[in-house]
Structures are given as C-alpha cells and as structure tokens.
1. Using FRET efficiency 1/(1 + (r/R0)^6) of positions 95 and 151 (r between Cβ atoms, R0 = 25 Å, to 0.05), single out the structure from 1, 2 with the greatest value.
2. Taking 5.1 as the value of distance in nm of label points 7 Å out along Cα→Cβ at positions 119 and 143 derived from one of the structures shown (1, 2), identify that structure.
3. Quick check on the output: -10500 is helix-only ellipticity at 222 nm (-39500 (n - 2.57) for each DSSP H run of 4 or more, over all residues; to 500), derived from one of 1, 2. Which one produced it?
4. One of 1, 2 was used to compute volume of the Cα convex hull per residue in Å³, and the answer was 335. Which one was it?
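Derivation of every value follows stated rules applied to the coordinates shown; laboratory data play no part. Since this is a predicted model, take the numbers as computed values, not measurements. Cβ atoms are built from the backbone, for glycine too; each structure is taken alone.
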Structure 1
Amino acid sequence: MNITLYQCAEDVRAVLDHHFDSETEAADTLEAVIGQFEVKAQSVAAYFLNLEATEQALDEHIKAMTEKKKALQNRAAKLKDYLSRNMLSAKIKEISADDGTFKASFRKSTAVDIFDEAQLPEEFMREKISYTPDKTAIKKAIESGREVAGAKLETRQNLQIK
C-alpha cells in the first residue's frame, strides 16, 4: 500500500492524541508511525532535490541554447550586412536563386533617428510613470510600529533541503 506523507502525518497526530494502556505500547506505536513518516519524508525530500537538479540542468541548457541562438543571430546579421554592402557597392539591386528558393532585393523605408534626446521638444516626449511597492521600507515601517494600509508582516516557515 502506498501511503502519502499527509497520511503519515495524520497517523503521527492520531498516535499522539490516543491514550494507550501502557507506556511501552505508546512508545512502540509512536516509534513505528514516526519511522514510517521519516521514510516517506526522506523520499519526498529526495524527489525535491532531484527536481531542483533537473531545473538547474535545464537552466544551464537554456543558457547555452540562448547563447547559441544569439551567436546565430549575430552571424546572420553580419552576413546580411555583408551581402547588402557588397550589393550596394556593385550597384546590384536584386539577386535570385536559380531554383527560385529566395530573392534578395532592397526596399526603401523611413525610420526616425534620435541623435540627441535632450534637444527634442516636450510635445514629442511621452511621460512614463510607474510605481512599485518598496517592501524594505514597508517592512521597516511596520516593524517600528507604524500601520501601513494594504500591507502586513507575515511570518513564514521556509523549509531548507540541502
């Protein structure tokens, strides 16, 4: 029978709340349910550590793939620039693959180049305001006895598995 950690904890609580006829019976029963709880808790902790290790391995893999992707993007951008510069210098406006798989040509576009933002008139500036809670200041205020509407201190039990 596969018993859950929750059920093991319930069993320990039930034994602690039960009144036994003898101390030996109580001790033996408590030892058995605590032993069962510890075995299950060790399995849960080991599984947790395995998940953390898998997460770390995935993070490292994602980092490596992100770096590889960035390198490919940079190489593609350099090749595109290389092709563009050489087509412009040779005054060639269009090239096509013999098998029709691609065509490279130029199209005109217009973009705004902001070379000195300080010189721009205010009418062309957007105001951007954002507010985020300062949790450090809120914690200090509450700890010093001040009531802060919309916030409270919360005591937590943080399990550490190493």
Structure 2
Amino acid sequence: MAVCGYKTIWKLAKTTTNVKVTQETTTCVLKVIDPEGVALRSAHRLRRRVYTNKGPNFTIHIDGYDKLKPFGIAIHGTVDGFSRCILWLEACYSNNDPRIITGFFVNFVKRIRCLPRLVRGDAETENVWVRAMQIAFRFNDRDNMSGMNSYMTGRSTGN
C-alpha cells in the first residue's frame, strides 16, 4: 500500500523527472498499482498511528496557525496530549516572535502552578525560548523526561 496519494506522486513526477503527466493519468496509474491504498484513501479510512499519553499535563503540544496572517491575526495554542483539551489559544499580531510565545507559556505555567513533563513543538524559531525554558525548568528533575528530554521537536503536522 502506498503511503501517499495521487497529488503527492503527481508533484514528485512533475518536479523530479522530465515526464509530463496529468493528475488524471496519475490517478489511473495509482488505481492499477495500488487499488487497496486508493480504496482506503477514498473511504477516508487510513490507518493512523496509535497515540498514547500517560495522563493529564504529561505532554502538551504547542503550535501556531498562520492562515489568518494576511488579516493581521496570528494564532498560537497548546493542547493537552491526554485529554485533547485546549490549554491556551491566543491571538495577537505575531506568532513568530519567541518572546510572545514564551509569555503565553509562562502565563500558562503560572496559572496551573506546575510544569508539563514534556512539551512537543516544531523546530520553528518561535518555540526556541519555550524549549530553553522547559529544559531549564526541568533540568534538575530526576526522571527520564528531565532536562534535554523534556522538549520534543517534531513536524508541525504531528503536533
């Protein structure tokens, strides 16, 4: 079963080869090569990874949303990995400024009066101070998630 759909394969063929191919041709070829994968994707029944979390406030996922930037609105938020509850959702003029995002994080920590064991964010520049603060706050803890292990960097789509 192919992991990607026809648009991804069509874009790859367009950018990496000299072959001119239409999206319709790519769809037809995929139906022949990978009928099971096409059926799963068209039925929206892809197998997703199993996500487990040990409890509330164990892992928080932090990310920004840039789609409203043309209108002067930048959104940044955090979700609890266990309950999927929104911990904070803030709108301001920029979500690329690390000082603003760190301010949101510090206000959150002050409000709940404890630290999450693990913060998961992307590798963008807006989260560098949050990463540094989380590592510093948890540096002297004596568990397997302390210090450098208390911040996990991943793709934005995985957050």
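1. On the way: 1: 0.00; 2: 0.90.
Once FRET efficiency 1/(1 + (r/R0)^6) of positions 95 and 151 (r between Cβ atoms, R0 = 25 Å, to 0.05) is tallied for 1, 2, the winner is 2.
2. Working: 1: 5.1; 2: 1.7.
Working through the options, I get structure 1.
3. Label of the originating structure: 2.
4. On the way: 1: 335; 2: 168.
So the calculation was done on 1.
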